[in-house]
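Trainee: Take a look at these structures.
None of the figures in this text is laboratory data; all of them are computed from the coordinates on show. Note that the structure is predicted; figures quoted are calculated from it, not measured. Cβ atoms are built from the backbone, for glycine too; each structure is taken alone.
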Structure 1
Amino acid sequence: MTTGAEPDYGFDWPDVLCAPVRSLPEHSRIWVALSGGLDSVLLLHLAAFCHRARVDVHAIHVNHQLQPNANETEAFCRTQCAALGIPLTVRRVSVNIGQAGGNSGGVEEAAREARYAVFEEMLGPGDLLLLAHHADDQVETVLFRLIRGSGVAGLAGMPHARPLAAGQLVRPLLELERAELERWAREAGLEWVEDPSNTDQGYDRNYLRHTIIPGLKERWPSLARRVRHSAGACADSEFLNACLAERQWAECSKASGVLSVTALQALTVAEQKNLVRWWARERGFRPPVVSDWSQVLHDLLEAGEDREPELRGEGFCLRRFQGRVYLVPEASAVPTSPVTLSPGDVLRWGDWTLKLEPAANPESLPAPIRVSTRQGGERVRFHCEGPSKSLKNWFQEQAVPPWERARLPLVFVGSEDAGELIAIGDLWCSGQYSGSAPAAGWRLVVKRECD
């Protein structure tokens, strides 16, 4: 544990520290992410000093259970919050190092993902989460991303504020250097806990912090200001990229939710890349990491009609079908055998949910309803007295992508041997079971959750 001078609870906090903590966005509640380190302890005291009189201040400590002093750090955080009268929520998480990529950066990333999962769970509407990142952290972030080959979105560094779950994440100390924060923490007599992993230069960020950045600061004392300026320029560039992508999305998609291959081909490679990356982010995915965008985009857009090119990302892929490019999320599992749908039950079928509900006051229970995937040979009758049609031909007429056809929930009424197809996913439903007054007295509701 590290301490400053004798604690002085009447410490006159300087305005340079208080101003950014007072000037927060509108909120109903403040959460301080408390690690136990110098920066977060200082931020906790500032939040208590600046906001206790008019808003609830809470703290959240995520115990990653990775360091030998993890439990001692958790106990320290409890003591700090108790002394300030601030409610503390502690969450212990298990970091799956085996899935972290097998290197130091992987462990750091896995811990971050576990931590942010807790934050997202905790934040409610109108909540702010305050993180204690400072100017030196921003330098590390920008240099780290530069070495990894990030584009302007990554080189923009950490934003001062951004949406997070139902609330918002804010970094009020982002323009202050750590040396300044440590000086004030010592003058205020604060205590904090040093993370033993912070000196391990096997971690990429620690190597930058202890070996690279001190030399850069010695040569260029205004390093943090220079990096902040460059990061701001990159943020401006990324904003303009997003504006361009949004405009080109409207032109290339025509409100269809997919991209026209012909319209994409009319764009430059740089515009195609920008649009694809923007599309992935808009759908909640990380943009794909590609070493040769020109080749990948050429393969996706120019391959023959008999080919099935795709561009894979983390949790999704881009696929082409009949002159359109689709962003297809990683598929959820669907049942491998037929399932009975009972009145009132909600059946989850991959990305779809199905429910059978009474339309008014039905006189009897519905005939047996079962849900299945396509087995081959199915036929559908769209009108009671009309002819039936092969489901395979209907899929082709409706341009249903091949990867959808095998997963769509097909809903049948009647016995397995003589059942009638009454719904094809959320694409079609028989009038007997749809509309304001379905003839069967029961309404089948099929929704696709990802829409």
Structure 2
Amino acid sequence: MPNNSKLQIAMFPWFAYGHMIPFLHLANEFAKRGHTISFLLPKNVISKLATNNPRSHLITFHALSLPHVPGLAPGAETTADAKDSFVLSSAMDGTKDQVRAILEGVKPDFVFFDFAYWVPDLAPEIGFKTVYFKVMSATTSALKMVMSTSKGRPLTAADILAPPPGYPSSNVTLREHEARKAALFANAHADELRKFFRRSDVGIRNCDLLAVRTVKETEGIYCDYLATQYAKPVLCTGAVLPEPREEESLEDKISIWLANFEAGSVVFCAFGSEWVLEKPQFQQLLLGLEQTNLPFLVALKPPKGTTSVEEAMPEGFQERVQDRGMVYGCWVPQNLILAHRSIGCFVNHCGYGSMWESLMSDCQLVFVPNILDQSLNTRLMADELRVAVEVERDEDGWFSKESICKAVKSVMDRDNQIGCLVRENHRKWKEILTRPGFMSDYVDNFIQYLQGLVYV
């Protein structure tokens, strides 16, 4: 088999930045090795992702025009600007003829996709193989299967709490309040949700190969479970994280402020780009960080019903914390902050990207998951790998200032038994995951497997 043979690859991800960006990171790994990629995206998204395309001579964007669909706002092209993901999925289906025309022109060896379940239908007429690229953790699959295969009856919390037969772990499951929330949502959107999850299920069942953005060392048993359930090869691509860019740097205001504190002493808190807290929870979070008596940097969107983080702060908060606490209401470069010597603890929502950035950092980890995928990621990290602490919630799923403070103090206190355990486990995992060549070997082996399917 000619290992130096170059592949022609097309990529067509779900129209959510949490999907499009990992697809682009994988595309860059392919391009770094000389392979050619055609990337299909809504036309207005291309300009936003172009800055993450350092290899434009090998990665070509192809613009798609979304058709008008009732309920989809004019100009809405992603989950970030569409109020209803179910409606957006209908618009994605409406691009099928455009996608077919592009693929007929580029004649790829492989098409990588996820929610466009109909891509395998195009494969025989055009002549390509299909790869379902799962950008979320393998551990989320059990819940998705339960919610997509309920036979028309209302779901209960007990349904969701019970993993499917053969699921490999009792640690990675939902809490009671999370299961109740999931059941309520599933029953309120029963028809749409079943269709939504079945898109994924049908796509996986009809593809040639399932690729998961993970490593065997952390999720091997879950990948084996998927392989058994779908009776097809399941390959790991590695974490596929973004490459550091030389021109990136922290703004002076943040870097000067962080320089005031000792190494490993600052608590950094960020909950991603989509989670908007209720004002009472926002205040409990800030008060909990204040109670730790540690310096802290918070980057969160203004809570619901407010226009700025300043107006939502607890009474007297700014005066009390003074120079010890900094609260941002806008985006900050998370990877650069985590790499700063002063950061000692990362409080986050355990989104999949943040999960990997957490694992590969030197910070102590505290998780406050919001949606179901994040909850399962948290259980993997806190209960199975034992590298993090999860913030305790009440029976309604609310956290308190006391639970925030307790979790942070547990990992930052050098003499705390739990903190010592997760610190040592985290150190061991980071050592494995950052070993020279570890992640790149995953990509190399994955590409070699693909070449073996084409050049036989």
Structure 3
Amino acid sequence: MGVIREQSEKMFTGAITTRQFHPLLPTGEYEEIADGVMFYRWFANVTAAKTREGLVLIDTGGYFNQDATVKLIRQFSPDRVNTAIYTHGHVDHACGMPAIVADAQKNKVARPRVVGHRAIAARFDRYKRTAGYNTVVNSRQFNRPAAWPTDYVYPDTYFDSQLNVVAGDDKFECHHARGETDDHCWVYIPQRKVLCTGDLIIWAAPNAGNPQKAQRYAREWAEALRVMARLGAEVLVPGHGYPVFGAIRVRAVLNDTANYLQSLYDQTIALMNAGAPLDEVIHAVKAPANLAEKPWLQAVYDEPEFIVRNIWRLEGGWYDGTPSNLKPATDAERAREIAALAGGVAPVIARANEKLAAGEIALACHLADWAVAAAPDDKSAHEVRMRVYAARADREESTMAHGIFRSAVVESAARAGVEAPADKRSA
């Protein structure tokens, strides 16, 4: 048994967890997972399949490590890259392509054909328009500088619903499915019984809620997973994390993830239909306990609460059901009013400290934010905000929540002129 198969077995049985081996951890491991199919455990996984007419890649890796991706591919085969298929247009999956094109030019061979869903072009166009915003939110999400790329290789071949890519004797079935993105596709290689899901499976609770990113589609995502579960695939290659081996296990991961999403969707819609406001919905809807405990559905990246918010946004718009929030006063105006009622900013700061000491961390965060909004230059306000959010970030398991809370720590530490507390999750 190779390293990747061994790690996959341990992950599936729970001998090691996604808290120890986060699905976004780029280990650089690679292994042949089926006849002529090489898997690369990268930040976003890359799959290379040998055919008589050259290599077919499913995803191409990220912009920041694209040269390393080419080197890994070349350790597998010197053959020309015939085709690259994007499972979707996220920069960690599609932006390794410039280096692959450069490799073809260096070897004086025809550049690969690039295949992707029709909506990828609009995504790349949007990324160019919003490069500044995406730099900000990704730096915040991952707690490190993250300059957003503006260099994209657009597909040569677009499809709307389904496309068969043929290379040599092999067929690569590309199927569109709205899920994490509107431009997503999953790829099945029937001759090898290998299913490449892209980010429709990521060895974690689905990234269907990301609070800083564009719309996700939980219901259609679940439907696509059920279609995949009927294929009889024997190897599942996820967008992140280790492959899943064995038809029974593949089917279980797909169906469990579908049921997880469907439950969150159904609970949310039921409450919306009953007239519940968003505040009630996000605190009432829970992931099914029997699914939330599965090794492949841990909330280490996204969270059920964020998924619920995304379902609300898709099906109900942005109004949350609280009338004062329709046309609210500014945050600063509200915070100053709260401080005035409390008798000044100092009592708000004191109350934040009390709530922190009592372990009522969510309330402590509100109080700390009000103190800073009411008195943005007050050192004590920023110091309490720094402490409160440091404590909250240390408690969070999901990358999304930890990144946002930790950014508040760094921001207030800078405003207070003090050193930020150490990040215990990165220790």
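Trainee: Which structure, out of 1, 2, 3, was log10 I(q)/I(0) by the Debye sum over Cα atoms at q = 0.08, 0.13, 0.14 Å⁻¹ calculated from, if the result is -0.49, -1.16, -1.29?
Mentor: Comparing all candidates, it corresponds to 3.
Trainee: Thinking only about distance in nm of label points 7 Å out along Cα→Cβ at positions 162 and 354, which of 1, 2, 3 has the largest value?
Mentor: With respect to distance in nm of label points 7 Å out along Cα→Cβ at positions 162 and 354, the highest-scoring structure among 1, 2, 3 is 3.
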